[in-house]
Structure 1
Amino acid sequence: MKNRLFDDRLLPVLLDIRTWKLVSARWTDGQPVSVSRHRRWMATHQHTHAYPEVMIGLRGRTVYGFNHRIFPCRPGTVFVLDPALAHDNGYPPWTMAATFLWISFVEDKAMARLLTCHRGRIRIQVNIHCLIDLDHAGLWRQGISSAFRAGLPAELIRLRLLAALAEVVATLVEEGYRDAAGDPQHRFQQEKIETICRHIRKTGGADAHLDHLAQLAGYSKFHFLRLFQRHTGQSIHAYVNQARLHKVKALLAGGMALKTIATELGFSCPAAFSRWYRPFRN
């Protein structure tokens, strides 16, 4: 049976967990490398966000910057990108033909997309129409909550990570064997937009930039704007402002200073927060 999501070059990488090389803040199977031009590129092409992601190299060889270091990225290299840790935003222009599976763990869902990159230009090859319910499956949340208590052996942390991630990957591969004919696409789109909206409300729009949200959803910016408006009845700008205002009120009620709130909501400085907040104070 042919898999409609992953071809015969990619499937062996996903199915053989023994070949996976883990790169995370807590465990690294390989050693960082020194690549001067990538280091220079990293200076202006890194970002952070408030949810964990995983990037799995499936085809091609390159390097990837994570947590201020640079690591080789080959088929089977698994990068575990924790919240608030800096990592590369995109791929440099010398990145030749390569394919990556990105899995984002947003609120109670895992969503995935298959990307290809050639000379730094990214194309979404497959936006996988499968949202994994983390609460019911107990997958990623179990892996990150129980394994990272202080004092546990690093080998156990690695095992927990791989076990949790392997089940997520197995679910995605299994989705490729399912007959998806007749699936209502609008339902998947609505669930994905609702998940992103919950994330915006929870974080107060701390990392709710259009480019980033569209990339997370696996759509072009134009298509994402249309979907968001259709499913929420609001523009992203209006929705983010509303979420920020609710968050500000809650944080002020808890006694947090405006300067600290500015940092919490991801503003570049207190002055930028004051300029945004001024029209809403009256």
Structure 2
Amino acid sequence: MSQNMLLGFLSGLIQGVTEWLPVSSKTMLFFVFYLWSLSPSDSYLLSLLLNGSTVVAASIYFRRELLRMLRLPTKIDDASFNLLIFLIISTIVTGILGILLSTLSINLLVMLRTSYALIFIGFMLFVTALLNWWRMKIKSIRKSINDVNIPDALIAGIAQSFSILPGISRSGVTMLALLLRGYDVKDSLIISFLMSIPATLGGSIYAYIVSPRIFEFLGLTEIFLSFSTATIISLATINILLRLSQKFKSHIFLSGLSIITIIHGLVMSG
């Protein structure tokens, strides 16, 4: 197996596991590509591209919710219709703000020395650790998935847009926003991953548009391998990982990773 094929398989494996945990799968991919000697900006763009490799698995796993949502509603206050409107609005908000924040991230990673870029990412990992710790402390069950509305769509979309920043977990930040709006933990998780389908797919398309040369690092064959591996691993483990995500103390893991990343950056800068 060539080095690029190995990288394609490894990236798919990592994405297929970490997507379902609140640890920022794109940041885990970033570290893989960085260790493979890519620059911080190229590592970020490639991780953004491959972050969409679990879209198929998410669509299959949540197919009942998707099919129910896409049926023509019998009345305007149909819960499935409201969920569809919620996803459309949150996706639009995420797309607009996400492009701005992604452009800022790319420019920052290009401008900064590698050591300072790592310190920045380490700091953002610590922010995610704090958010995940906060999320685990919330016990709110006032709303269910049937209660989604436009104000909550706007807030969830804004929250999700910040996950475009390296180091910020998409599921972690969106679930926190939904829990703060009063949604049940289980329904927050379902809504969060329904939101991920258009968001991560859009992120993949955006990464290619911004930098078509990204295929210089991984060709079509390797990217197809990565997407296939992520789909297979996700479908095989998603049930276990989603249950684990509710008990997994990700803030401890992310705090440790944050410290290691910052120390590595400081050593490099010295």
Source structure (of 1, 2) for mean count of other Cβ atoms within 10 Å over residues 166-173, computed value 26.1: 2
Answer label among 1, 2 for the case where Kirkwood radius over Cα pairs in Å, calculated from the coordinates, equals 20.2: 1
Entry that produces 3.1 once distance in nm of label points 7 Å out along Cα→Cβ at positions 70 and 158 is calculated, selected from 1, 2: 2
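From which structure (1, 2) was helix-only ellipticity at 222 nm (-39500 (n - 2.57) for each DSSP H run of 4 or more, over all residues; to 500) calculated, if the value obtained is -26000? Numbers along the way, then the final one.
Values: 1: -12500; 2: -26000.
It traces back to 2.
FRET efficiency 1/(1 + (r/R0)^6) of positions 174 and 254 (r between Cβ atoms, R0 = 35 Å, to 0.05) was computed and gave 0.20; which structure, 1, 2, did it come from? Display every interim value, and only then the final one.
On the way: 1: 0.20; 2: 1.00.
Only structure 1 yields this read-out.
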Structure from which 3, 13, 14, 17, 17, 14, 9, 6, 4, 2, 1, 0 was derived, P(r) over Cα pairs in 5 Å bins from 0, in percent, for residues 22-101 alone, options 1, 2: 2
Entry that produces 29, 19, 12 once semi-axes √(5λ) of the Cα gyration tensor in Å, for residues 78-221 alone is calculated, selected from 1, 2: 2
Of the structures 1, 2, the one that 14 was derived from, the read-out being relative contact order in percent (Cα under 8 Å, 6 or more apart): 1
Origin of the value 0.95, where FRET efficiency 1/(1 + (r/R0)^6) of positions 54 and 246 (r between Cβ atoms, R0 = 30 Å, to 0.05) was derived from one of 1, 2: 2
Mean count of other Cβ atoms within 10 Å over residues 110-117 - structure with the largest value, from 1, 2: 1
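Values in this text are rule-based calculations from the coordinates and carry no lab data. For clarity, every value in this text was computed on a predicted model and none was experimentally measured. Cβ atoms are built from the backbone, for glycine too; each structure is taken alone.
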